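Okay, got some structures for you below.
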Structure I
Amino acid sequence: MTSEVNRRQRRAKSDGVDVRKLVSMLIRYAHGARAVWRVVHVPTVAAEDQRHLYRDLETLKQERASATTRLKGLLRSQGVRLTSLSKLPAQLEALRLWDGSPLPSGPHRRVLRVYAHHQFLSQQIAVWEAERRALLHTSQEAARPIGAR
């Protein structure tokens, strides 16, 4: 498929030129040239509203994964390898550097802050997933025939 405009070449740019080009493309589309452009179907307000829950959930999961990576990176920069995040605050006191000394106070506080953020994100994800399950259940219930309910 060839492009409508040579992007490397300088060209005139005005509203009149744009209107003439759009009208010629519309005429070509009306005469059957379907490759001229693609028709975009704008979703309804309700459909777009339903997508936000999923988008928020995905954003939270990405942020939690980022926090997990940050935690592991912070500890590895100190020479400490973490096996599980589930008991991190309890394990943190027992963690030792390569020379047997305890984790310095700066990285210790930072790990605790990032861990608290990780836990907050995990709680938010649990809330969003419960809301999503409830919405799925109610939409499936509404989709069933009245006699089957």
Structure II
Amino acid sequence: MQNLSRRPLYDAGKDFQPVALLADVPLVLIVREDLPVNNIKEFADYAKKKQDKTSFASSGVGAAVHLGTVLLNSALAVNVTHVPYRGSAPAMQDLQGGRVDYMTEIVSTAYPQITGGAVKPIAALAPERIKNLPDVPTAKEAVSM
């Protein structure tokens, strides 16, 4: 949260020492079901062409899913409107309802909506394919296809 405060009272890089990895939670890029993209290349092209009319949801500013999407947007060199919500449930509802275009989400939260066909998975944002979603390629894998 170092960069989310104007005048932080500490320098996270210098004042803290990592002790242990608590969790490794993969994210998945999901889009509204009717977005006309089916893979990361099509998504990147769409986001670049329509970035002024595109929006992404998150469970709140500074949440892992928000930061994951910011990193993705940065890699794609797009400036897309962020719509923060108070949690993943309302963000997911608006994604399903077509009020926002995409989000990156924790797999365990996105899985029921993906398997139910309510949202479309585009890419696993992880080093390897996600076990629960073996047919969803990683972003790196999909770019090199």
Structure III
Amino acid sequence: MVLIDVEATFDQYACEWLELRIDLAERTQELYGWLLSRHVIPTFGSTLLSSIDTPTVCRWHEGIARTRPTPAAKVYRLMSSIMRTAVTDGLLETNPCQVRGAAVERAPERPTATMAEVEESAKLMPPGLETAVVLAAWCQLR
């Protein structure tokens, strides 16, 4: 439970929320702090927690997702978690993070080499290393 009043700004609430999350690993705390400062606070920092609505969250998420889909999903999950806590704390009636699919990471399909490209790459290797290319390609090694 975050100990903050009803007239809190998102910035105030989120910082206290993160500070009280003693269950998080150090690197997770750092990641959450960075995500907040980079993607959420610039938009919602000085906004009253109770003034944040679903259409605004949707526009904010879409703006990030256009160019950075994976970070957009991560930061959306973080904001949604913070807002869920605000609902639990009685500061909000509902969580404004209601964008379907926004928390799902959708990485673009990675290109794969064709059989001809693998064979050509193997031919270009120094003697004795051709097999390494073939093994890496067909055994899905990275």
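Throughout, read-outs are computed from the coordinates displayed, never taken from laboratory work. This structure is a prediction, so every number in the text was calculated from the model and none was measured.
Among candidates I, II, III, the computation of Kirkwood radius over Cα pairs in Å that gave 15.9 used structure II.
When helix-only ellipticity at 222 nm (-39500 (n - 2.57) for each DSSP H run of 4 or more, over all residues; to 500) is computed for each of I, II, III, which one produces -22500? Structure of origin is I.
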